[in-house]
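Each structure below is given as structure tokens.
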Structure I
Amino acid sequence: MNDFGFTPLTTERLTLRRLAAADLQPFLAYRNDPLVARYQSWVTWSEEEAWHLFAVQESLLPGRPGHWFQVAVELRETGELVGDCAFCVEPEDPSRAEIGFTFARAFQKRGYAFESVSALLPYFFSTLGLHRLIARTDSENHPAHALLERLGFRREGTERVWFKGAWGGEDCYVLDRAPVPTAN
């Protein structure tokens, strides 16, 4: 099992860190925005659900198979929460993880998701020792497709899924770590 603590990561514009109590209201605001939730598994979030998530995340070690680990994304300049990224190491194969990301509508199309996931890639592949990342997205979520492809993910296929009361498509994207050459 990959039980490593999570040390905040910084980029030019962002800090990636654990969720904190001060994040509750901005978290609820973007998670309850119907346009943000459109391609996500939820419709709304209650304050009680958010507090429960925050409490679980407080002591969760990243990389624990079968458990989603949320990473808060804040602006370095202001400390404002703009979104979150999440990952879940697969219990059946701890060298693989699924990732996801959610950003407040006001902070979309500014490169923050790209910057966040780019900063997490070395953490996934080097610190956690993962070999494959998987991202699933609604077939109609073209901005997410473009982001994943820009990050080097490739689409492996589409699955027909029942989603929010209707049939739709879900695209599976993957990114494999290049094998490390071994000395002979």
Structure II
Amino acid sequence: MITKLAIQEIPTKDCRTLRIIDNSSYNPDISVTCSILEITLPGKDCPVAFNVEKDFNTVFNSSLLGIHKANCYSDLIPLPEGVYKIKYSINPNSILYEEYEYLRNCQQLDTYYKAVCSLFKNRCDLSKKEFEEQRKKLEWIKDLIDAAKYNVEECNNSDHGLELYDEAKNLLSDFNNSCCNNCK
């Protein structure tokens, strides 16, 4: 059996945290040593490195990632949105590693979900046609949000993914400024 490294980001509704787990398949005849997880934040060149154990399940926050010093959970700030580069390696680290790009869009999704809730909460205040138009706008925005993640994480096209992220962000802002000011 060969070792196959794999990690996974577990989505969370708390935009202050990032949870990453080890989904690797390890050769039982080989000892796993020197496990390192490196996280490069959006817009940064240098990763933040963590020594981790095999089968880790770790929650990271703004304090652990060196973004904002926090003494308690309530002091934490939301993690930045954008493309995170994540590398997991074991000994020999220059040979046994896996790298991923992950689009963090927790705050964008939170804004989207609030827009959906607001639209449906106040649908009685809209005509059937107005409601359907607004619902279709939100459907298109969600398609853009999903396509942005797919482009970064599955298609390895971060630039296009970020363009789609920005397009969704702008449309969502326009939607909230026009449609749902009356719906809040």
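Coordinate-derived values only; no laboratory data. Fair warning: this is a prediction, and the values are worked out from it, not measured in the lab. Cβ atoms are built from the backbone, for glycine too; each structure is taken alone.
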TODO: Given a value of 1.7 for distance in nm of label points 7 Å out along Cα→Cβ at positions 90 and 154, point me to the structure among I, II it was derived from.
DONE: I
Task: Entry that produces 1.00 once FRET efficiency 1/(1 + (r/R0)^6) of positions 34 and 106 (r between Cβ atoms, R0 = 35 Å, to 0.05) is calculated, selected from I, II - done: I
TODO: Supply the structure label, taken from I, II, corresponding to percent of Cα pairs over 26 Å apart with the calculated value 30.
DONE: I
Open item on the list: Starting from the value 3.6: which structure in I, II was distance in nm of label points 7 Å out along Cα→Cβ at positions 10 and 138 calculated from?
Closed with: I
TODO: State the single structure among I, II that was used to calculate helix-only ellipticity at 222 nm (-39500 (n - 2.57) for each DSSP H run of 4 or more, over all residues; to 500), giving -12000.
DONE: II
Open item on the list: Say we calculate distance in nm of label points 7 Å out along Cα→Cβ at positions 74 and 162 for every structure; which of I, II gives the highest result?
Closed with: I
